[in-house]
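Each structure below is given as structure tokens.
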Structure I
Amino acid sequence: MQNVDINLGWACNNNCLFCSNGQATSAQRKWGDENEIRSEIVARRTQGALSIGFLGGEPTIYPKILEMVALAKKEGYNRISICTNGRKLSKADFLQDLIDAGLTRVALSIHSHTATLEDRITGRKGSFSQKMMAISNLVKVRDQGFLPDGFSLNVVMHGKNIKDLVEFSRYMAGKGVNDIRFNLIRPAYKVLKSRVWVPAFKTVTPNIMSAMTENEARLSLTMTFADVPLCKLPWQVLANPHLMERYIGENWDLATEVTQHRPAQDPDQSTNRFNWKVQRQEKLKSFPETCETCPLMGKECEGVWSGYLDVYGNSEFAGSSAMVQACIMK
């Protein structure tokens, strides 16, 4: 399914330590032009997109979010989602208003199962409590059939939570969550070259294996992992096509074109359009030299965040190609 994501602007009610938008200025935190956003919703549907997502910043604090969701429904999109920090969804009435307007899916970002760490990450005391209330509200409306495309948790794997993947998954499963997406942190802005926040693959891989093992044995969640080079997944996964299909996040992603609305000094640059997969592969990720003989290079595998190589170098990738080859030939 063709999907379009519309970034409404960088305004946000959090101040996350590893925000991919970096330290946005007050000018950058202003919303995009309303008429441009409306025109984009209409134009993308005319071009054939049936799925649309609203991003930020934080889309739930955008003053016209209900109108934009309703417009998307009116134009004929059958999958309408938001990616949110979830804090405003702690208000059940607001969530219901979004659903009534046409919302069919929610991705909620949360990065710890403890209040202390989550509040520290977001820079907002009480954000964990609000997010957990939002999760409770989402479970309720999902079970009532009001979110036909479901809801998932969007989790950044980082140095402070990488050893807690099993406990996090157990905790959230106990709250009724049935879909978790784990994304490896992108070293940028505040966490650039930080070994505290950016874990090495020698730590990432065994903890992914533990989470998968727990999921297979007890949890049975929809659980996916993204932005991890394939050779840094557990070899048991590489050697098993069923597990590859089930757990590799990129296999689940829709083909997505992103329209980014943000204020700029030059009005001609206020709207930026790009393909998210191409953006990752061509601008944000790299392949170490040892990857050149790998049969998955640039195909199934997107490579590694370039910022990761700035932190740890290439040594972890020596011999990886042979391991991949051995696994995919089984």
Structure II
Amino acid sequence: MIDEMLSQLSQWLRGGGLESEIVISCRIRLARNLSGYPFVSRATETDRRGIRDIVYRVVGDNFGVSDFYFVDIDSLSPLDRMYLLERQLISRELVESAGTRAALIKRDESFCIMINEEDHLRLHATTSGFEPMRIWQLLNEIDDKLAANLSYSFHRQLGYLSACPTNVGTGMRVSVMLHLPALAVTKEIEKVFRSLQKVNLTIRGLYGENSQPVGDLYQISNQITLGKTESELIATLQNFVPQILTFERQSRDFLLREQREILLDRCSRAVGLLKTARTIGSVETLHHLSSLRLGVNMGLIDNIAIDDINRLFLNTQPAHLQKILGEKLAQNERDVERAKYLRSNLGTI
């Protein structure tokens, strides 16, 4: 069933929306718990199944079964779990935890509900480009419809209750995935990190909490929700992200003006290696695809579209590569097949 997703790019990598040359995607997540059930860490298997079943029923009754994939995570193979993680549809915690857990994934991958992760429900909506208000309107409508049919754990003073204190309040996390290769090359990225801390924003890697940045991709999100309204949390990113975009563009202009040959060399080496490597790991691939993406956006490389780079970015990840080839591979075998896949897709550059 979820194999059908291979025919489309993940929502977060579709390359559209505002500021899409730097902003890869924007996502808003809501943490919700059901009253009458203990938090997931204290829940029995009977509790977990009850939570899953009631959410399945409410979503099916109010949104239609045909629009969603109903996925029991504990019944998936490890490969399929990693496949959904690579598509930014489920979290690493949902992948690695045990017991009854599930995901309801909209077929266009714009919206997902994780069930029995750290909280009973984690709702998130995603779009490419920088359009937080648009996806908040979508997510808010869905949350309101769910709230009309589910009893959420809510405190009049504290707001929505969560297993993690940092999520108490709105339960909202607003995150933006940015491609910042020029700031990384010019060593200015540390200044951005320091400025984030001053406004209670945090930076994470490609797969969220506890992951490291790779491919010059950085997730920026709010650290706390308590005492802040949804509008205030969104406004913080709306005010701060444009500053980061300005810094990245200034760094790109500097590289083009002052270090053009070094920049050209970086992009040319990336193209050459990706086209000729006989074995290559996923992290190294992301590093060189980042340089390729930078070169295309700066007009230094032609004959390839950003959509094609995004597809390579996703399809060279370990689980996707194995799903495309239809077989489970050891790491050294994946590295060989990844190089072969890149050569076959970059031969015309």
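Consider the structures I, II: one of them gives 3.7 for distance in nm of label points 7 Å out along Cα→Cβ at positions 46 and 126 as calculated from the coordinates. Say which. Derived from the structure labelled II.
With respect to mean count of other Cβ atoms within 10 Å over residues 38-45, the largest value across structures I, II is given by I. Which one of I, II has Kirkwood radius over Cα pairs in Å, as calculated from the coordinates, equal to 21.2? Of the options listed, only II reproduces it. Using helix-only ellipticity at 222 nm (-39500 (n - 2.57) for each DSSP H run of 4 or more, over all residues; to 500) as the calculated read-out, with -14500 as its value, let me know the right label among I, II. Source structure: II.
Values quoted throughout were computed directly from the atomic coordinates according to the rules given, and no laboratory measurement underlies them. The structure displayed is predicted, hence computed values, not measured ones. Cβ atoms are built from the backbone, for glycine too; each structure is taken alone.
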